[in-house]
Structure 1
Amino acid sequence: MTCVGIVGGLGVGATVHYYEKITAACKARGVVPDLVFVHADVDRGQGYVRDGKLGELAEYLAGFIERLGRAGAEAAVLPAVTPHICINELTPRLKLPLINIVDAIGTELSARKLRRVALFGTTFTMQGSLWGQLSGVEIVKPEPDEIAFIGRAYQRILDTQRGHDEDTEGLRRIAADLQRRDGVEAILLAGTDLAVIFDEETAGFPCIDCARVHIDSIVQRLTS
């Protein structure tokens, strides 16, 4: 079994979601997961992203991952999409392998033969289109006013850890427009805290829960 370290706090709700899903999946396999956690400050991380300070963000995250290694972790996880914006700056600083959420997403899209998708997540994730890290897939950007709405809705979920009916209805309306207007085959739920309001079963539109595919990769590493 591999010991996996998780950098929590980059969304407290996201960290809890990962923990619950990982432990449930391992229990179903008759395995007790070997996990260690550290806690980062989401506001500090978001500040680095807003200011475009990717080197500083990478250095900040690398410090936590180093601590995970000292605690016995053999692989590390960032249970959030947006921090992966600094993956090019982060990877050279690491001694531990990172279980990269974008790699897991790419594997899922390839298996489903999907070639045209859109993202729901933070404004930075949507505008950055996963920062060119996802190959072989066209990422359609929502219209600017749609990106603004999705970003505000996501921030409310992140801040309050609960859903709001107007946000849920608006996200479903935008998803429908992206399918009809832009030929989008599926929406990538590329913000872990969206699990607070819906998942692949309850969203009401074709979607892929990026946290779910990431968690599947983590469980596979844990149990290998």
Structure 2
Amino acid sequence: MGTMIQFARPDGQSVAGYLAEPAAARGAPGVVVIQEWWGLNEQIRGVAERLALAGYRALVPDLYRGKSTLEAAEANHLMTGLDFGAAAAQDIRGAVQHLKKGSPRVGVTGFCMGGALTVLAAVLVPEADAAVVWYGMPPLEFVDPGKIKAPLLAHWGTQDEFFTEAGVDALEARLREGQVDYTGHRYLAHHAFANETAQGPARIPATQYDAAWAQVAWDRTLRFFGRHLG
């Protein structure tokens, strides 16, 4: 099981984060995991544990400073109150820098809101060595492909009502024009298809877990991180 730690942002402020480490942590590669809009909850801690079992030191920065929710309206309120630029350039960059103290190579991955922040991190965190985006993107005007040096992998749902295929097309065109090392995969699936809590009566409309596609996407993610992080 992981533990809560404190790490420093580039501006010197302290941030809490959940750190899950593999059995052989010394010198292991690292991955910064970025939450969905729900906050640093049990599900996203489980993602960090999954990466730790695969051999990675996984750190989830607490972007909401201790808050999390099960309610969509409150999650939207928390997300709306988040400064995305500072979250990427300070919280996430600080997490990457923290892992780099013990890991030669560090990647970034995030889901939904965290997917959008992963794209921003690819732009704003020069220390990141690879990035995997799960069904989320920021507005295109914030994506400067000329600043993206790390290879990028992305997973999109063709039935995603939050991040539509038209938006994905526009993002991918911008990444191609900027000659980013980018690979995108599309799945016949809804938003949050890799979140195992997006099923049953508790899920919000327009999200739906798909175990089969989630497994395919995870296999691709671990192969990608294995290739670029070692």
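Please treat every number below as a calculation from the coordinates, not as lab data. Just so it is clear, the model here is predicted, and its values are computed rather than measured. Cβ atoms are built from the backbone, for glycine too; each structure is taken alone.
Matching task: 10.2 is the computed value of Kirkwood radius over Cα pairs in Å, for residues 85-124 alone. Pick the structure from 1, 2. Derived from 2, not from the others. Across the set 1, 2, distance in nm of label points 7 Å out along Cα→Cβ at positions 109 and 141 reaches its highest value in structure 2.
Comparing structures 1, 2 by relative contact order in percent (Cα under 8 Å, 6 or more apart), which one has the largest value? The structure with the largest value is 1. The value -10000 for helix-only ellipticity at 222 nm (-39500 (n - 2.57) for each DSSP H run of 4 or more, over all residues; to 500) was derived from one model only; which of 1, 2 is it? Attributed to the structure labelled 2.
Comparing distance in nm of label points 7 Å out along Cα→Cβ at positions 173 and 213 across structures 1, 2, the highest figure is found for 1.
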